1. Looking just at distance in nm of label points 7 Å out along Cα→Cβ at positions 107 and 123, which of the labels I, II belongs to the structure with the highest value?
2. Compute distance in nm of label points 7 Å out along Cα→Cβ at positions 27 and 51 for each of I, II and report the one that scores greatest.
3. Thinking of I, II, which structure, once relative contact order in percent (Cα under 8 Å, 6 or more apart) is computed, gives back 19?
4. Determine which structure produced the value 25, 22, 14 for semi-axes √(5λ) of the Cα gyration tensor in Å, calculated from the coordinates; the candidates are I, II.
5. When mean count of other Cβ atoms within 10 Å over residues 35-42 is calculated for each of the structures I, II, which structure yields the highest value?
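No value in this document is a laboratory result; all are computed from the given coordinates. As the structure is a computational prediction, the values presented were derived from the model and not from experiment. Cβ atoms are built from the backbone, for glycine too; each structure is taken alone.
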Structure I
Amino acid sequence: MEENIYVDILTKRDIQPTAIRILVLQAMMQANRTVSLLDLENMLDTVDKSSIFRTLTLFLSSHLAHSIDDGTGSLKYAVCGETCSCDVEDLHTHFHCEKCNKTFCLKNIPTPVVSMPKGFTLNSINYVLKGLCPDCAKHQE
């Protein structure tokens, strides 16, 4: 029954559901945070790195996932909302915890859009806040 949820999500984005794609989508959604390629490799130890990478590339091109450059040198990935088309208007703020190295999507905080000078075209915004997540801040006290 639960697998049908992931199949529905994939087919709504015109992605052919395969076992690997369902596994990757399920792992990403269950993480409740952004995940790196290495995170997914560790979560899905029976799936090879190239299959995960190809799946992420497909998810990005189909606007099922977005990538985040949080400054750690490793891209993070998160599943997009149902109506997201990864336009500038769909972008949101991200938070990177400097202690546990997890990056979170803060979907309730829109990314500030700046006015661009004449001749410039804005395609993407990367807005990352850094500090301590609630779990790490709790252990600081």
Structure II
Amino acid sequence: MKYLVMVQGTQADYEGMRGKASAHSPAWSEQELQAMYAYMGAINDDLAETGELIDGQGLAEPARTRLVARGADGKAEITDGPYGETKELLAGYWVLECASLERVTEIAERVARCPQPAGAADHPVVIRPILDGAGDICPTD
């Protein structure tokens, strides 16, 4: 089965990774940032080696986000970031093909142990099965 594994973050997290501390995130040192990149890179390498990795990407900071919604008049309303420091958004993801929910949960547990500086927020790692077809939206079993 395919799964979407998501990590979340806030604008404050991205600012902290650039060395700018706030009430919501400590400043990351270059060593801490490199340790995080190395850790995530090792996960990507391992998943590619096992054949479970379909895709995985880190995403740009929330301040570079654009929302497009339908307004009351039916026309598009476009809003650019930045967003509040405490609003969590998708920071990165993997699309994985795993034999079981237990296996993808093991991977998510590994992701959750990513090194970070003391005081950094522990955001959950979210697992969502990817539906294979329209019949999967409302399964009968």
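1. Details: I: 2.6; II: 1.9.
Checked I, II; max of distance in nm of label points 7 Å out along Cα→Cβ at positions 107 and 123 sits with I.
2. Details: I: 1.0; II: 4.8.
Comparing I, II by distance in nm of label points 7 Å out along Cα→Cβ at positions 27 and 51, the maximum is at II.
3. Values: I: 19; II: 41.
Going label by label, the one that fits is I.
4. Numbers: I: 25, 22, 14; II: 27, 25, 12.
Structure of origin is I.
5. Numbers: I: 17.2; II: 13.9.
Once mean count of other Cβ atoms within 10 Å over residues 35-42 is tallied for I, II, the winner is I.
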